[in-house]
Structure I
Amino acid sequence: MNGKIHVKHRETARVLLHSSKNEVLMLKTHFDPEVGLPPRWLIPGGGIDAGETALAAAVRELREETGFQLSGIDLGDPVLIASGAWVWADEISFHTYTDTIFEFKVEPFELDTSGFTVDEIRDVLEYKWWDIAELLASGELIAPHELKAYLQKRFIQ
């Protein structure tokens, strides 16, 4: 990205929870305050801690953000590794990301947000079980960038 300032790279692990009715759990969240971009919908997950595997981070983050507990055996191998960049609102700064995404089929449940971190309390605006076709047609900002194409291919075709 010529002329732009790379601020940081973030490695995350995420879990795509989907139901038998083609619904997917999404959280609408703010970016970090300095980014200045509008909120976007993303699947549960977050940063991989030092010394932690992507699988362990996915299990931990899912429990923290939803109250839903799985084991690494339940998740298996990643279904998607998405990498990209977000150019900040100042149009000068940007950050890159790599999201390792796992998938699990489950019927919709009510989230337990008692495990939210301080940042999640600040940043998560709402959560919703979206009908996948409606989500894709909504025009809403979805992250990571590759998730729309994956949902289309995997669930809509």
Structure II
Amino acid sequence: MYADGLSFLDEERDAWRPFEALLDLTDEQLEQPLEGAHGWTGRDLMAHLGVWIEWWLNIARELAVSPDSPTFDRLSAIGKDWEARGDALNARYQAEWAALSMAELRSRFSTLPGELRGYLTVVPETRWLKDSEHLKSLFANTTEHYADHEADLRAILAAVGR
């Protein structure tokens, strides 16, 4: 699908850019629950996206030094049991990120995507871009996941007049 990693990285960067608008909201706006976004707050959306980017950041760190990733193996196991465990796992992650200070939440949300892109530039492309399982998982946790939550982002931004 991609001739080189930079093509994917550019596409991922463009897909992520709209979500950066969440960083411009006040703390109060980020805490406001909405009907049109699964009852989520902006903070919840930031946490939800951040968690799955963080999974892949950890995978990329491992792939940078080895062709194997124990974190990828754990993520794959979660995917196989998603129907049974997905909602509980998302709730757990939401609670973990809800315990973060707003400053820490903002810091993670603003840096994790760039860190992931940075690590992917040093991971041999044979370990992610040309590995169909890794690439499918990377899509599912980045660009495809972002697309799944565009309506949530629009609802959150519309609720605060943006």
Structure III
Amino acid sequence: MPNQETVDKFFSAVNDSYDALLDAVRSATDRGYRISRKLIDETERGQRDAVDLTRRLATSPRDVAGFYASSIRAVTDAQGRVLDLTRQLIDEVGDGQREGRDTIRRVIEANREAGQAAIEATRDTVNRAGSAVENVRGRVRRRTSSNTKTREASETKSS
């Protein structure tokens, strides 16, 4: 039976591996939420701008210059929002890649530690089993040797 320290080391490493994966899932969920929230916010702003622009046209249909200026401003604002959203998306993807590499490194390290603990436990178990077999073998040899000597002594007395 492996010692408690080796067993604890093994399960601690397995737990570390799962923790790394859970951290990655949480982080990805947070990133997805931030991107989704930003997309929703920007869509709402775009919708409000479109309604305001339509309202302006409906209230002053003859103010072509004012409508044109408002349209240009709305399009420029929309482009700015798209660029901002794209920048955030690229930043989040970069962060995700870094976190992915870190997660893989943590999982590999934890698996390596778990493997080493399993090897230690196996080695300890095999050594103990080998010692037990040697002890039994030695007792069997002594008994066999003792029985042979006793038999030989009996045969010598009977002759």
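Coordinate-derived values only; no laboratory data. Just so it is clear, the model here is predicted, and its values are computed rather than measured. Cβ atoms are built from the backbone, for glycine too; each structure is taken alone.
Taking Rg/Rh (Cα atoms, Kirkwood Rh) as the criterion, the highest value among I, II, III goes to III.
When relative contact order in percent (Cα under 8 Å, 6 or more apart) is computed across structures I, II, III, the figure 39 traces back to II. Each of I, II, III could give FRET efficiency 1/(1 + (r/R0)^6) of positions 20 and 132 (r between Cβ atoms, R0 = 30 Å, to 0.05), but the derived value 0.50 comes from II.
A value of -5500 for helix-only ellipticity at 222 nm (-39500 (n - 2.57) for each DSSP H run of 4 or more, over all residues; to 500), calculated from one of I, II, III, originates in structure I.
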